[in-house]
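Asks: Below: a set of structures, written as structure tokens.
The numbers here are math on the coordinates, done by the rules we state, and not lab data. Predicted, not measured: the structure shown is a model, and the values here were computed from it. Cβ atoms are built from the backbone, for glycine too; each structure is taken alone.
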Structure I
Amino acid sequence: MKNEVRYPEYRDDPAGFVENVLGAAGKPYSKQREMLEAVAGSRRVSVVGANGCGKGWALARLILWWVETRARAKVVVLSSTQRQVREVLWQELAAVVDAAGDALSGKLTKGRYFISPDRFAIGFATNNPDNIHGFHSPELLMIVDEAHAVRESHFDAALRLNPVKTLLTGNAFSTSGTFYESHHGKRHQYHHMRISAYETPNLTGEEPARPGLITAEDIADKALHWGLDHPKFIAAVYAQFPDTLEDSLVGRTAVEDAMREDAPTGEGAPSEEDDAREPVYIGVDVGRFGTDESVLCARRGQRIVALKSFGRVDTMRTAGETALMARELGAEAIFVDEGGLGGGVVDRLRELKAPVHGVQFGRKAMHPTRFRNLRSEIFWELRRLINDRLIALPDDEELAAQLLSLRYDVSSSGQVVMESKRELRKRNLPSPDRADALALAFMTPPSLQIWTGYEPFLLPRSGGGTRPRPPVGIPVPPSTSADDEGGSVVPAEAGTSQ
């Protein structure tokens, strides 16, 4: 019978299946065997490995073991790119199937290993998480390869399939997200393991040399290219997650510190009493695409007092939610990213007589010799506030992930350039809606300058009370201000667009 299970005795023994059924296709070395046994014994497994440590070798054999030893087995392999599926993993699978010959029951096609409609493995990459459905089975193995580069929305879709086992594999080239957390904050939910280059046969000498695995020469090349203490070298060779990548806007330690404290702890931070006298400002980022969020972030002084997010809704609903929060908190100013759908929110808030300021992230920076655009300038100042422990952030996992995903570059003219949302999507990362709303909340009227938290923090406010002190080196004019290149920045009064 086509659907007959030929190897039920290996149902819980993938290493035995690999050695005795697929023996002609090679035997696992010690860390590969550990990986095989981890999948057999645990519901959720996460493996971070050095480049060239042989994860793909083990994945191909795990796929065949699962499908060949279960009557209703399905394997869904999700990766960051079609190339990783078709040209890397499926090529390895083809080599194993060819070597095993008649020992296997299935047929290998492009992107699929098929025995019957109830028993198959399929591999793919997709831009739409809605495509990850329809693969339900009581014996479903979900494999996420190159997990460090897979979008969070895709992890969510994979989880909805209710797999009986989940295996994540990838490299340590991330500082946030599901894969990162499977080795950090959520490591208790996984059997997690690490494969350093120095634990592979070509370095340990425990077994004969393995063609295709990393060598001492490969490591030497990486050391010359990056340097021994470079985050990329540490990730690629030692399979250790760095606190921050070279071009990351902020590091995990700084973000966690900001979320751990109820109040800022940096030198010069205002007291809780000073913050209590400060006005409330609200930042609003309006969701543009199906998986984007609309986010409202309110701050008083250096503390976030509200963070609210909701799935994409129409502009009237977003404007209504914003107006409600502004009334409840007595907000003095609202800053809305008016690109895309944000313009409609700004228009409606003006009709409601709300103190709204439209912000164009792509407009000219106030210090154009230092920053490519306003977005780069705002986030660079937010970076300083976080690194100097001058703000307290809510303990929000998604906000942390978005902040840690942000990267920057420096142009040939010395300008700081923040990675755009389009570039983030190319890296399979979601729009940083919560981070954008946070950055917007740290703007100040009337000139849409960036609040810095420098001491002395408070200045007298006309009519009593206090107001934030202007940032050092950024004058706040009554009407216009000369910028770095002789231009001007026109203040955006409440109810007008910048």
Structure II
Amino acid sequence: MKVLLMVAPSVGALTLEASNDIAQNMGFYPPLGILYVGTYLKRNSEHEVHIIDSESERLTYKDIEEKIKTIKPDVLGITAFTNTLKNVLDVLKIAKRVHPACITVLGGPHVPLFPDETLQFKEVDYAICGDGEYSFKKLVDVLGEKSPADIKEEELKKIEGIVFKTSDGTIYKNGYARVKDIDSLPFPDRAFLRKDLYFCILGKKRLMTTIMSSRGCPFQCTFCNTPDKLYRYRSAQNVVDEMEYIVSMGIEEIFFFDDLFNITAERAIAVCDEIIKRKLNVKWAFRGRVTGINEELAKKLKQAGCERIQFGIEKATDESLRIVKKSSTVEDIINAVNLTKKYGMMCVGNFLLFTPGEGEKEAEEIIRFALKLKLDHAEFSVFIPYPGTQIYNEGLKSGFFAKDYWAEYVRNPDPNFQLLWEEKVPRERMYEITARAHKRFYFRPRIVWNELKRTTNWTEFKRKLNGAMIVLKLR
């Protein structure tokens, strides 16, 4: 069978005005989810596999239509985020129109949040909750070359994580699929995609890619809707094997795309030790927890080639950190930032403004805290009460939200939909404060001078200039 795996365009997806311009221009990262699924299918079957990243290729819907006409896929698998749902459905409508026999399958974070609503759309034939490698292959094998009438529902029901509409019209759901031994999976085959399309605005090298050394996040932050709370990680040897494979492709920089790379310092040290032992020359960065770094790890990170750490700092007081269940303190934050800088690595901080109970006073506290820290970069975001988060659920229960706005949205996706926690500050003022926070942070002599000193090539200079122009345009 011909199988096409896709990422839909994000143009017109739900956004937040103040922070989205920055987020959209931070770079393009390879779609590891469909790369893992496509690689596993290719290695373990005779199916013909194609992958299209509409984002990095900047494809229009007309471009996508032509590609579907050319490939004529028997199965189209597509990643769905709640904020890109309309875009995903637009792609599926194109596929069903130009190639009606195509069977469509949705995966990604949206499906476990809204499995029943996902199957209400006539363009969606199947969906998979959770890790897709094993389950998607089993589904494609069951579908085979059969006509819809010959597909046995009992075979489908055996597939972990599957969601589909049965012959009597009910929605069948078989839990959440997880790959427990991630070391057993083949490395994502990056030859599916053009490696020159991917970059990070904070990176120094021309070519970069991403890697995932773990899956799941065990923490309970009230603003996060990560569905997979079961933490699983790869061995240090397996991770560095993949890093060596990446370097052999001529890629010069790696970003660890784990929810959190350093959930424990011991495991992060093991990866560093393996890199150092093999004398692997590569620059890399990661997203991490402030409580997961100590002196020993900071020293090892620098020795192993780590250049940048991105911390989810979020708040400026112990009480506000406690309220959002960050499991960290202001002292932890200061210690993590200082250790990162002590060993010569760049430090990035993410901050969340206007969570429940917060107004302009609290936003100013967060901004001033960010300015005091020894950060090289900062991103300030207006809080969005995403579906499935503790905050959104409490907002529904308390009556703060008059109805389930997200459930309404996913039944009829509207690209103009925006839901904020407008308790003390109107949304336009939120955007204004957030935009000003970026300008206050970046247009300081220390930040500008340090960025100029760190710039080593023309590619890096152009990226930084582009970033500066984005910040200037924020309103």
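Asks: Once FRET efficiency 1/(1 + (r/R0)^6) of positions 86 and 326 (r between Cβ atoms, R0 = 35 Å, to 0.05) is calculated for all of I, II, which comes out largest?
Replies: Checked I, II; max of FRET efficiency 1/(1 + (r/R0)^6) of positions 86 and 326 (r between Cβ atoms, R0 = 35 Å, to 0.05) sits with II.
Asks: Sticking with this one: Comparing I, II, where is volume of the Cα convex hull per residue in Å³ highest?
Replies: Greatest value across I, II: structure I.
Asks: Something else about it: Determine which structure produced the value -8500 for helix-only ellipticity at 222 nm (-39500 (n - 2.57) for each DSSP H run of 4 or more, over all residues; to 500), calculated from the coordinates; the candidates are I, II.
Replies: It must be structure I, since only it matches.
Asks: Comparing FRET efficiency 1/(1 + (r/R0)^6) of positions 150 and 182 (r between Cβ atoms, R0 = 25 Å, to 0.05) across structures I, II, which is largest?
Replies: That would be structure I.
Asks: Further question on the same structure: The value 7, 29, 33, 22, 8, 1 for P(r) over Cα pairs in 10 Å bins from 0, in percent, for residues 174-405 alone was derived from one model only; which of I, II is it?
Replies: II
Asks: Given 2.4 as the derived value for distance in nm of label points 7 Å out along Cα→Cβ at positions 214 and 302, which of the supplied structures I, II does it correspond to?
Replies: II
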